[in-house]
Structure I
Amino acid sequence: MKRIFTLTLLALAVGLHAQERYLDEIFDEVQVTEDVEYASNITVITALQGLPPMQMTQFMDVYEPVGDTLSNRPLILMFHTGNFLPQYVNGSPLGTRKDSSIVELCHRFARMGYVTASVDYRLGWNPLAGTQVERTYQLINAAYRGVQDARTAVRYFRMNAAEMDNEYGIDPDKIAMFGDGTGGYVTLASGTLQDYNDIILTNTGDPIESFWYDPGDGSYVPMVIEAINGDPEAKEDGFAPDGTQLCVGHYPEYSSDFNFQMNTGGAMGSAEWLDAGDVPMVSFHCPHDPFAPYTTGVVVVPTTNEPVIEATGAYDFHALINAQDAPNNNDVFQSLELADDVSLAANALNDGMDGLYPVLNNYVDGAPSEPFDSSPWQWWDVATVQAVDSAQGTSIAATQLTLNPTMGADEALPWIDIIQGYTAPRMAVAMGLTESASNVTDVVKGDTFTVFPNPTSGFTTIAFEEPAAFCSLFTMDGRVVRQWPLAGVTGSFSVDLSNLPVGTYIVQIGKESQLVSIAR
């Protein structure tokens, strides 16, 4: 059973703490129901084959803890990355509900007592369009469909709870959204857009210029039109002027509201979308992300490196949250008074904006170093992608490994430890699942290995039970600072950590990680 280590200061003695649902992984197994149909809507992805828009079934995979006796569990909906294009067509090995990081997070939070679902959403736009206006128009429409699908998925679960005997045992009043990359754009928009006018107009009623265009006749029209594209929740149908249906409405009697949003590498289509009263937000974002701005800037299409639209990144929209009149949207986190190691690591970088975790993973001697890996929590199977490249005559694996030469589970899993540990207590309090984390202490002894003494001032012993290739020591920003081969080593080994800076590090053997503090 894996546990997270991030809710108070490290315990001073070796031992296990009393585990708490939603803050720890308290279940050993997860059952997965695959290919759950949650809706059917109109896709334009058929344009890649020269076909008109047509209706397609939409699926999700649902994860539940095995042996759980509760029948009203909080729900997390997770949305993958992929630039609103199919896997491989988008130039990436990622872009499905089976992405490794999404599946890992679904399992982890299900073991913490949540029901989790990895949700597909509609894809399709033309990144090769000849002008920025055309690219912007198509991408905005793709993102709009993604928001419609995310909100439809929320309503599906509420409908299921009311009309289908709540077959997944969810609490319809406690729902969160997670989004990775492009999925982060979807979840951020889903958490901030209140109605159709919120998309295209400022708070004063003036047009948000980036969402309007001249179709060539001198007029000025919005890039999304509710009667054509459907409403932002996809509760009602939408039809083009020629009668072609572009949106199928679903579950109009149910609410699309949710309680919490977490994104990794996402951005907001416009700062105008953010209002007081929007859901609490946690964001992980690399300040040197080459494709999605950390502050405010132009989004670049990874497949073509062409500019598309200006967006507001995590630093800027968290600054706007922080500037709101008290209480601001994220003030609920303050009730936790968290002083755990992951929170302290974030606080050292986020300029006092709780909920923002800057991802500084490519640094040498304190300075950023290329290539900038903006999503170190993502990974994929190299052999599988190389086989696809061989069959298709592409070089996706080589290109992506150039962008992130250290890509793999060994790099990704410590970052997912951080994402899980930082998000869990904040989400729990935002959803009303716990009032505080004051009675939770860190795990020092794990299932497969033990680190002692912890904290340490120098020589440290690591005792392990299961064979592994090596033991790694990571900084809190994801850099490997030590690695010890375990071939021929049994039982335990000792290492001298006295020459490392004081601070908190992650020890990883196999797929288990633990925190160790170096003190003087």
Structure II
Amino acid sequence: MTEESSLRKMAAQVVAPTTAPSPGIGGSGVVLDPFILVIFGASGDLTAKKLMPALYHLYLQEGMPKDFIILGCARTPMSRESFLFQMHEAVRNHGPADLSRWTDFAARLYYFGLHYDDLQAFQDLSSFLQDLDQRHRMQGNRIFYLAVPAPLVPVIAENLNGSGLSQESEDGKGWTRLLVEKPFGRDLETARELNRILLRGFRENQIFRLDHYLAKETVQNILMFRFANAIFEPIWNRQYIEAITITAAETIGIEKRAGYYEQAGILRDMFQNHLMQLLALTALDPPALFKDTQVQDEKTKVFRSLKPFPVDDWPESLVLGQYGPGTIGGQTVNGYRDEPGVDPHSLTPTFAAMRLFLDNWRWQGVPFTLTSGKRLAEKKTEIVVHFKSIPHSMFREVIRETIPANRLTLGIQPEEIVTLEFQAKKPGPTADLQSVTMVFDYRQGKGAPLDAYEKVLLACLQGDHLLFWRQDSLELCWAFLTPILNACETCTFLAEKLYFYPAGSPGPAEAQGRLHP
């Protein structure tokens, strides 16, 4: 018997779960409600590469309740047996995994094929879910995860509403939640329209707008680092900080996403979501409590403080670029215009460096420089705090060179480290300074970190919005960026001011000399 046929036989024999881990990650005691997770787009890459491995790992780490069901939904005709086989392969191919408990986990997996624009199919899905509820004691708790392309999100949301699936039980014992992947619109108006559609069937507290960057361990560490250490918060302001740079650099190109990227570009792909969230965590004031509502309120204050971008004089505040042919890791790679599916005359930016300011007491006059790009020299996401230089050098008679300012770096990926650079005397008889660095390597900390998708799934199970976008923040960010996008896409600026850079370089030289401190 071949391995595939053996696995398919195993899948066919799965009937019902037999054992389950204790509630709570690592025996934390956090009790999770039973639930049914419905994944729309279950035959796609996101489910195979991210969601199913994350769910299985949560199961192994005792991060699931005793009773749960995972129901895959997609347009692809598929038997339950075939779905189980595909998910087994997805988990196995994701990396080293303990598959000894796969059979029991797989007993909780089901599949339901449907067309997303067919209301009757959603009504049939409702009946199927009611049957699962009764057979497995799920208490009416449901999560709908939209792992589908953006144009399908409003279609599915409308049919969830039309079939009654968006409604929570009248007795208050069951809850319903909607998990939505970015992008959340293309500009301010489309973001508002999407929200209007979602709110026809769901309340705001039922909607979880997912940005996986927020779930990275080192991103979450930013608030802990700032507000759990008395030595940093008193100097975290305009009096002591000269500038802050936030960088998300990638060595990869657009891969097979030309259709999406040609419509999005770097500003929509990275700035509207990931970089704005890093900005908020870096700049927000301390919330009264480390709770989702309070933290979200402080983020909204940051976005509300964004100084309107000088669209009429933007060359001094924004540099856009596009990668050309070059070398990455010793291999020759195509330029953006040579990528499959890309217009050979495309003016879509793959790099942006933007200087912005916050109009508030803490940060008045401090420039924040946000940078992101494809096909750059190294993969790096980090926040660098540039402190002001010393106001007076008492060493000027013995030290001729300029004394470097202190610098704090919060590394997010691939190096998950915090470094603080400061000056100290070199050993020896002469009065010479040297820069020294204190380092905390996040990977050396105790505990088993969860993957970003594991964290967002667990947070949604707990009904915690801390790792998700709130609509008011979303609209404030779009309100800031939309005038920039309109100016880019309705004038000849890009034809004249789009700077080309070779793949494998740090990006356009204009950004290095003009915007970076």
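151 is what came out when volume of the Cα convex hull per residue in Å³ was calculated for one structure; which of I, II is it? Comparing all candidates, it corresponds to I. For which of the structures I, II does the calculation of distance in nm of label points 7 Å out along Cα→Cβ at positions 164 and 324 return 3.3? The read-out was computed on structure I. Computing helix-only ellipticity at 222 nm (-39500 (n - 2.57) for each DSSP H run of 4 or more, over all residues; to 500) gives -7000 for which of I, II? Going through each structure in turn, the value belongs to I. Looking at distance in nm of label points 7 Å out along Cα→Cβ at positions 276 and 300 over structures I, II, structure I comes out largest. Between structures I, II, the greatest calculated value of mean count of other Cβ atoms within 10 Å over residues 348-355 is seen in II.
Here, each number is a calculation from the coordinates, and none is a lab measurement. Just so it is clear, the structure is predicted and the values come from calculations on it, not from any experiment. Cβ atoms are built from the backbone, for glycine too; each structure is taken alone.
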